[in-house]
Structure I
Amino acid sequence: MIDVADLDIAALKKLVLFGLNSAMLAGSLLMKLPQILNILKAQSVIGLSEAWVINECIAGLCWVYYNYLTGHPFMAWGEAFIVGIQNVIIVLMYWFYSPELPKLPRSLGALLFVAGSAAVLLTGLPSGSCLLAALGIAPMILGNGAKIPQIILNFRQQHTGTMAFVPALLGFGGNAVRVLTSVMQTPDDPVAILNPLAASVLWCVMFAQFFLYREGTQRLHEEAKAKRDGAKKQKHEAQISKRPTGKLS
């Protein structure tokens, strides 16, 4: 005989999972948007590590591929798909606002990644295979490992540059919640639990750096603003000096 209390607990668990997953999906829409807006506003990627930007993008997409090929429900990893699209935009913006970087090797690398992604998604990987496991472990190494250079860069320069506060906050909180939902939804998959656990710890460090280096970041933004204002003033004065003056009769 089925206990009514057990049914209530099961229904409550599903309701909590649905609420948490829905919140994760909603939060992912705003995850990297502040970073994109910061770059657009500054017209610069100063203070950002290219290794962090690229590796986080690759790691996020690999995590999407792993969950898709494993057959995990979309609600368990949908936020990674949405954030992955935003990460691609940030990578393209980084290259656009870094004209000094050679574009050919980066373009070839991007094309190879797209071709490899298409091959993996179209052909699939055997369930339980080493390749599938490696695809799930790769984001832990790439994505979380990529945060370390950014953390070190912030420490060395004593400011967070054009890094946005909201992604760090959502990254920390979102991954902490994802650990809970992974334990509830995919308890037999340690990779699905360890990846967000490691990410939440590193996001917590980056989140703390915003408070530790707040004064240094404020000085950097003030200097950058003064530099932009000075450049605009010089341009305006140059335009005025080039205007023809009327001749006196």
Structure II
Amino acid sequence: RDDVTFSERVHLTDDDFFAMFDFPLLRGRLPQLPAEVLLTPALVEKYFGTSDPLGQTLSIRLGDEFRPFTVCGIIAPAPDHSSIRFDMLIPFANSHAVWSERAHLSPFNVAVETYLQLPAGHGAADLAAKTPEMIRRLLGERYREGIYLLHFQPLTDIHLNTAYPAGLEPISDPAYSYLLAIVALLVFLIACINFTSLTLGRAGERAREVGVRKVVGAGRGQLIRQFWGETVLLSCFALLLGVLLAGSFLPTFNT
């Protein structure tokens, strides 16, 4: 725009991507030609402002040259917890403009994320048991035992698996999650100890109140319900206040 270039997350996808994943299409249609692109609402506002982006042309650099792409639709952005994040989506037919023919045929090209959707009742172990024979059949005489191996990783395993850092976003070491959980438990334990100490500290003052209530006819059950009610109300108020404070400070920590 105005001879200024920007760096965006451009992913190449095929038709099966939209059949497997449920990223909503907000406007327009899916790409039908190689020179068509889907944009997220943030990029629509960035490049086209308030004008209608559908049918507009955008120059995208593929390899060493810029190519014109027509905006065919607007797609909802991926949620924050997704390992698939994108700004633009273009057809996979453009891959030859991004990688050389040698890179396409190289077994060491790991630039492409491949997702498989298994039938109900079948797991990764079932598929892994069949892949050696498939690889042997495809490679023929080039096949060497123990060299060509396929590993299948569940989507739910991507974010916290440091051994196989797949996906398009940085992974998280589960050790940090455990550490934060331990810190949270320690804070909760300290809060319980403080609450118990304050309650015991006020026991002397409440003893006179209990004596007066017994004199005027209060029973043991009434006193128990009173103290339990006070404790529950105080705990609920503290919980509500904590949730409100956490919600207000969470955006600051996320950024």
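Which one of I, II has relative contact order in percent (Cα under 8 Å, 6 or more apart), as calculated from the coordinates, equal to 15? Before the final figure, lay out each step's value.
Working: I: 26; II: 15.
This value belongs to structure II.
Here distance in nm of label points 7 Å out along Cα→Cβ at positions 48 and 216 was derived from just one of the structures I, II, and that gives 2.0; the source is I. I have 1.4 for distance in nm of label points 7 Å out along Cα→Cβ at positions 88 and 120, calculated from one of the structures I, II. Which structure is it? Label of the source structure: I.
For distance in nm of label points 7 Å out along Cα→Cβ at positions 56 and 136, which structure out of I, II has the highest calculated value?
Values: I: 2.5; II: 5.7.
Once distance in nm of label points 7 Å out along Cα→Cβ at positions 56 and 136 is tallied for I, II, the winner is II.
Calculating distance in nm of label points 7 Å out along Cα→Cβ at positions 160 and 200 for structures I, II picks out II as the one with the greatest value.
Looking across I, II, the calculation of Cα Rg over 2.2 N^0.38 Å that yields 1.65 traces back to II.
Could you tell me which structure in I, II was used to calculate helix-only ellipticity at 222 nm (-39500 (n - 2.57) for each DSSP H run of 4 or more, over all residues; to 500) as -14500? Going through each structure in turn, the value belongs to II. Set I, II, criterion distance in nm of label points 7 Å out along Cα→Cβ at positions 104 and 184: the highest-scoring structure is I.
All of the numbers you see were taken from the coordinates with simple rules; none came from a lab. Here the structure is a predicted model, which is why all the values come from computation and not from measurement. Cβ atoms are built from the backbone, for glycine too; each structure is taken alone.
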